[in-house]
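Dropping the structures in below, format is structure tokens.
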Structure P
Amino acid sequence: MKTAKLTIGIISIVLALIVLFQSCAAGIGSALANNAKDTSGGAGVFVAILLIVAGIIGIAARASKGGTIAATIVYAIAGITGVATTGIFKDLLVWGILSFIFAVIFAISIFKQDYGDKKTEPPKQNP
């Protein structure tokens, strides 16, 4: 699972750059269309920042249970934001669902990966 978390972290950072570019374009499109109520461009920037943060956490703390939990939470927040704020920026729905998928993979790794935190008793000495 450590390799999967490393791979997802790297993919997340690369995709964040794409999301950032697309959301800037969507924000400019909203401004030019005089659509002041559409906030999907700004939400896309927020999702991109969350993807970068979660990717860094996923890479740096891939051997840590706490880091995995933190990355799961950040991916879930990015997913909720992406799905809930889709406006003219329809690709934000795709990035939100992808964030949910990453969150599920990290959540599964919380239970599947051995973190070495189980306490074992030393063998008893017979006199």
Structure Q
Amino acid sequence: YFEDIVMSFTAYMNLLFHYYQPVKKVLFLLEGDYLVVQSIRMQARVLLGEYHKLLFMPLQELTPEHLNDAHVDLIVTNYRPYLLDYALDTDCVLMGSIPTAQDWARVKHQLNPLIDHETF
């Protein structure tokens, strides 16, 4: 009986941590082949789009002013020079040119460390 209560409480806490997390703005700065970039965008929408506001900024619009005006909570990129070329006050996650499950786990951890135990 005690195990049932613990299991129910754990399931309830997971529900709260997952569905009622704060919505954050995530900016993606992506570089690479068109199909790779579209694949990353699709993965981002599937994994994060239901819970966070996702922004995808084209390279032509990338300026320090646009980065600061976007008021984002997290910047995700697959291209290291984006992190080095701009003095960023926002938290950043650098993922591989073709993101792995570990890359997405780092992004999710940065957005909400309380749901680290979840898999996808």
Structure R
Amino acid sequence: MGQKIMKKQRRKQSITLIEMMVVITLIGIVGGALAFNMRGSIQKGKVFQSEQNCAKVYDILMMEYASGGASLREIVDQKESVLDGAAWCKDGKKLLKDAWGEDIVVKVNDKGDDLIVFSQRALGTNSKRG
């Protein structure tokens, strides 16, 4: 009788290899699904960060133009020094890179009266802008 109780206790305490494999497989499936969903969120975050950098660059350069010291073409040529000298920007040169580490494009429009600032990678990943 004592042996029957011992066998029941042993079975209750031990986990079989198949049970462990099932649990590990389920954890892998759930982890894979989460990783797949996170990939899209990370991409959206990079697009958002790049768009915000472009907006800041545009604002800083247009404020410099509004001060009347230089033409838009001169400001575009000296954009690094203008951004570094901006009072409300800590590290201006970092703004000239998008979230993927590529340069943000800054140019004067055809009329010469406004700036065009964009990230090529952000434009390529954002389906709304086509």
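A short reminder: the numbers here are calculations on the coordinates, not readings from a lab. For clarity, every value in this text was computed on a predicted model and none was experimentally measured.
The table below lists the values:
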| quantity | calculated |
| --- | --- |
| Structure responsible for 157, with volume of the Cα convex hull per residue in Å³ calculated and labels P, Q, R on offer | R |
| Identity of the structure behind -26000 (criterion: helix-only ellipticity at 222 nm (-39500 (n - 2.57) for each DSSP H run of 4 or more, over all residues; to 500), calculated), options P, Q, R | P |
